[in-house]
Structure I
């Protein structure tokens, strides 16, 4: 028997490949985006307590009410938007599930979806699986800003959806108010939907205002806004995220969500709800926490031959290695992992048509000792 692939051009992701190579080579893993430090002990204790209480069975399909209530409080506090926990918030098994479900809810065969390269690698396959076509618009170094006139020119009668990501993985670019307003104008004028991937929403640096699709009423009315507790609370393995959308969009989202995972990790939902209610300072302090790591990493690499690009948010740092090697970025990352025991991610894999550049991505969501050891190796190049 020969199974005809629905994703013939897709293999194992570069994140899995580089993490596996890092393990094989006993290299420092600055490739895949996960912290190597412990979560808040209160959160871990709460998980154990709720599990011990027997809260280990299916949660309600949209998520437990206590968590959805705290998400509503968080959205109100951060963005001044009132959302209904019963009809506009759905807890998901990670942000990637939410992105897949939102794409599945909106995209039909023949639809076009605008995405921005470098793009998170789950967008295009989800669009393809639903019979749509991804229209790739490239963002360029060093600042990776969106040219909204170019976006307007790319909209056709088949355009259904725009997917945005701010703060942006992998570049660290953050939308300004002008960006959000331009997006809102296009979505409204062309009767489009928007998926706003905001998993790094609380990691905005240098005193910039934390903005979201939630801040812009016309845009929010046509948007699925996705975020991640795994990123916010340093527990990526818990795979817990959520989607905020107007009631009519949420109803369609839940129709699909119920057949993808139905419900998500029950004791973790209770533990996260407690953290949001009783220890919300962790969310408030997240930007300062990661800005310190960004600045520390930059200081450690100051004497290296890498050129660091601007990083306004997320926990990723792009670096130009042109002064070090003429290898392409995939080959350079393999060489770096095998010969110098530091793993990174090549930027070209985030593009449909990669630019002629030598840029890689490091993750600085690591302990100081990890970053210091990696920097010592990188500064020797």
Structure II
């Protein structure tokens, strides 16, 4: 058999989490919370099961949840998405991203991707027969050279992918960045895929500039979100996609033959939980306390850092500790010092900025224990 993805092996997340388990290390590698879910949300899920909401949900998702998402987006970004036909519930944001790419990318089409990038982007483009056009973010601030982006656009360019707040850097695109993206997308009649799964996890009172806020982008964009990230329920695998009708019509065609629908009781629980906006509006404060606990606890270490603007990840530069490559250093930290992280060079086409990504969506005691290890290096 000829593989469709001959260069794909286990992801770095699988590799480091397995290594963490084998060596009984603190796992700050994989991005999932290890604290309990709100009891109210759990009870809503149990009630939905007990109320026999256990059969197929509608293909696009429960209307009550689509209406709640529409309302949330209207309140947050003053952008209306019709819950009837411009919103789809998906099996996590990964499926939404995959479906969006398959919807518009044909063999030979080019997709601009900013690196480092989350690892599900490139395989989805390859499976659609597309060509990945990488644009490396500038270090150390992970900025984007928009002139380079413009220079790389050709007659084959079909899509640009963005991610803000960004994984792994924690940086966020500015209003000015979004205006430039809008100019590029409109001028060249491109589709934007905006990965906004950490939209509510932002710090110091910053503002998340969703693609939904800009008319020129709203008319040409898929926007993906994740309730797994927002409500600490990554195992439920419930995400969503927003798009204008002409794009969503095609998205639905692919979605219905991938999964058809996602968990009925899970959707029902989330629809009810969303009725109180503070449950997502307070998320930034919740995680900023954890970020600050982590950073304050390692201030005596040899690591250097710029505090993450958003997401629940923090990059630490280890140049003052060792000259090792980040993958080898991450492995050694896991095996010898019992703390697992993610080396980011694997997402940067071989460039190694001597940084590791740590997830601080963990119990306070685990964050403090991890910090003690990092301080000892």
Structure III
């Protein structure tokens, strides 16, 4: 006899539990040093913690306005203007979200319909393709070209057709750490000119760019800004990933549609946190120094890895570093990642999990948003393999 639960069809039949949760659980089970999930192991600024507590004590504990606290939207508008020379109306062009992943889902839900095609560059953050599929869209993937993990714009040109609704870009990129340059965005600008294609730009690591380079936000380019939905994350910026507070900026005609989906997903986000971040943003020192801060961690980690059998190109942004293990093993990436946890007590993420149909270029992603003590211990383990 077939039970009711046996007959319920899945909308995502080939989707399993997030690889980040899988690897973290495996790390916990085996007492491994966990460099898999992208969260810091150091504390949030005590100034920001106190601001949250202050606003809780002052009674800011009920619903915030659906688009976000006005003071925070104004602070976001000021920050965006100062950094990128782009002016967004805080009332109609900025929405505070429950993290950037929710912003991404709301944006995709607002515009992607049945059989619309969405171009996604792989390896890609794992929420993009499921969000497209859940909204009836068709993910069209283009593989980033290693070892630089750059976009092949000629291939993108061939992929675009009259069903292309959206292109999703992510710079700095998770998991590769590659960044887009000004020439990349000029190429993109040419490709979408005179089209109805919407650009969804995941810029959550906007402040974590290394080696003197600048973050090329899409809002710097008027020909892209007028069709772009740009997402960012206070959780990534302020080492508070568990607060799930982010935002999205877009032209008002596009934001109007995004808010229609946003309001029925979460309506609004954490009120005292919004008050606290609005106040915290008054001083740019809390985000302007993130590049040098994390570059020092990257450089420390890579120096400690000198002499290991792993190969690497220093990451250009984010707090992730890919290590190539071809000189160590012929195993597939998931098999090798499990081996590292079980036999050597060190956890990373197999980059194959960032591909829709899997892949094997012998890369494992490690998060270096950790204390020097943690990074040193991790490097010592890797150097012994």
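Laboratory data are not the source of any read-out in this text; all were calculated from the coordinates shown. Here the structure is a predicted model, which is why all the values come from computation and not from measurement. Cβ atoms are built from the backbone, for glycine too; each structure is taken alone.
Of the structures I, II, III, report the one carrying the highest value of distance in nm of label points 7 Å out along Cα→Cβ at positions 195 and 211. Don't skip to the answer; put the middle values down first.
Numbers: I: 2.3; II: 1.2; III: 2.9.
Result for distance in nm of label points 7 Å out along Cα→Cβ at positions 195 and 211 over I, II, III: largest is III.
In terms of distance in nm of label points 7 Å out along Cα→Cβ at positions 251 and 283, which of structures I, II, III is highest?
Of structures I, II, III, the maximum of distance in nm of label points 7 Å out along Cα→Cβ at positions 251 and 283 occurs in III.
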